[in-house]
Every structure is written in C-alpha cells, then in structure tokens.
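See the structures that follow.
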Structure P
Amino acid sequence: MDQPARTERIELFRRLCRERGERCTVQRRVILETVLDLDNHPSADLIFDAVKNRLPGIARTTVYRSLEHLAGMGVITKACHPGRAARFDPRLDLHHHLVCLQCNEFFDFEADGLNELTIPDTSAFGFEVNDYRVQLRGICKSCRESEMKEESK
C-alpha cells in the first residue's frame, strides 16, 4: 500500500474511533499499520510476530481481538478458508482471492464478471447481503512445480 493510501486508512481508523466514542489505542494503531504494511494476507500469528517487535509486551490475545475489531470497523477485511487460520487483508475494494489448498497462500484476483454478479434474493431466509467475495481454490504454480520436481526424482 502506498504512503498516501496508508495515511488515509489510519485517518479513517482515527475518525471512526472518535465517531464511535472508542479509544484509539497505540496497540490497535500499530496492528493496523502492520496489516497495511504486509501485502501477503497475513494470519493473526504472522501479524503478532511482526507487532511484538514494535510492542514487545503485547499479548497474542490483544492482537487477535484487535484484528477482529478492526475488521468489524471496516478498516481491514478478513478472509476465511475452511480449516485454516483466518487471513487479514488491507484491501477494502471489491476483489477476489485465489487460495492454494497446499500452502494456504492467498492471491488477489480481479475479474470484472465476478464483480458484476447478481446477488440472489435472500429475503426468504431473513438474510441481508452486504458484501461478497469469491474464493477460487486450487494449487498455486509454486506448489505444482514442487510436486513435479518431487515426481521426477
């Protein structure tokens, strides 16, 4: 994320805290900055490892709770893959993910057709759709190449 976008997101966080009457703690700000600086859809554990260098006394639970809170505020997004750790994404715009079933890497994926999906009427279920993301799951190039190397031995 470039510096102007990073600064704008941090200001959004501060503004939302003020509007909601919430504290804009150093811990939350550093956790947000860390997510914005990492562009690899990090897990909470990876974020904790990066944050503890800046805030040595921070607890893992503080990082986990803060990430959930930041996602709930809408200043980051949370991407989930069944059976795996949740990942956190600084991108707020509509985009999709390719998910490797072997290494669990997430890759951003753009597709106009997916962005223009018609959301079905879910009112019969009492459900209101606010957002959607598409995950395409498979095996990434790196894992496929590793498999081919292993098979050729």
Structure Q
Amino acid sequence: MIPAAVVQSLVRLIDRFRPDADSDLPEHQRLGRRGEEDVYFYLRRNGYVMVARNFRTPVHRGEIDLIGWKKDVLCFIEVKSRTSRDVKPAEAAVDRDKQRDLARVARDYLRHLPGNPQWRFDIVSVYYEGNSFPSFELYENAFGVS
C-alpha cells in the first residue's frame, strides 16, 4: 500500500502539469481548489471513505464539495478555504441560502442510493496562514435540514 503522503504529493505533481491547470483561474478559486484537495486527504487520514468530489445535479444549483462515509454515516462536506482568520470564520460563509442549496443537491444524491442511510452535513475550514502547513477545523453535523 502506498502511504497517503506519497499519493498526495503525486496528485499535486500531476495537477501542476495538467493542460487545464488552474493558472487561468482567479486566486480565490485556486485557493478553493487547493483547500478541497488538502481537505480530501485530511478527511481520509481521519477515517472518512471518500466517494465523490464536486457533485452537481442538473436539477438544482450548487455543488457539494466532497461526499464521504464516516463509519455508517454519509457526510456531505462543504470546504471553506482562507488565507487568514482576520475577518470572520470561514465556516460562517455557509449561510442559510447556502445550506438550502446544499440540502437540495444532497437530496438529489440520496435519491440514487439504495436504502435510507443516515446522513449529515459537515463543514471543514482550512486556513493557509504564512508559510506553515494548513490548519483544519472540522465541524461534524454542522447544520440540520428543515
């Protein structure tokens, strides 16, 4: 089995040389993609089994950044990336409208699964401050759906 750190390094190297590399994207979108990738590996190291990235549906607007299983619970994960903590916490960006959009997309995903699994919404904030490694804050069951 290949160590996770080696896999993560290989993915970053491959991404750097892709023809559709992120160089044309605005800085905030590059940061968001980097955050999603780092959170993907962070969650795997913490016991999540990842099953989807950037899930969209043609029926509803919005996108679920990551979907994974934590034991027997299906987790819909929103990733928020920031370069500092100066203004407000990254997870505060998941307001009621965003929660409603995520819930609609999640329901579309659940319609295609057999049975009726337990599920929840998690938020992961990732901060890139200075030249240090990213720091992560995981909020399990971050919000409910009414």
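Read-outs throughout are calculated quantities, based only on the coordinates presented, and are distinct from any laboratory measurement. None of these values were measured; they are calculated from a predicted model. Cβ atoms are built from the backbone, for glycine too; each structure is taken alone.
Numbers below:
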{"read-out": "Mean count of other Cβ atoms within 10 Å over residues 84-91 - structure with the largest value, from P, Q", "value": "P"}
{"read-out": "Read-out helix-only ellipticity at 222 nm (-39500 (n - 2.57) for each DSSP H run of 4 or more, over all residues; to 500), computed value -14000, structure in P, Q", "value": "P"}
{"read-out": "Value 1.5, calculated as distance in nm of label points 7 Å out along Cα→Cβ at positions 76 and 92, assigned to which of P, Q", "value": "P"}
{"read-out": "Answer label among P, Q for the case where Cα extents along the principal axes in Å, calculated from the coordinates, equals 57, 47, 31", "value": "P"}
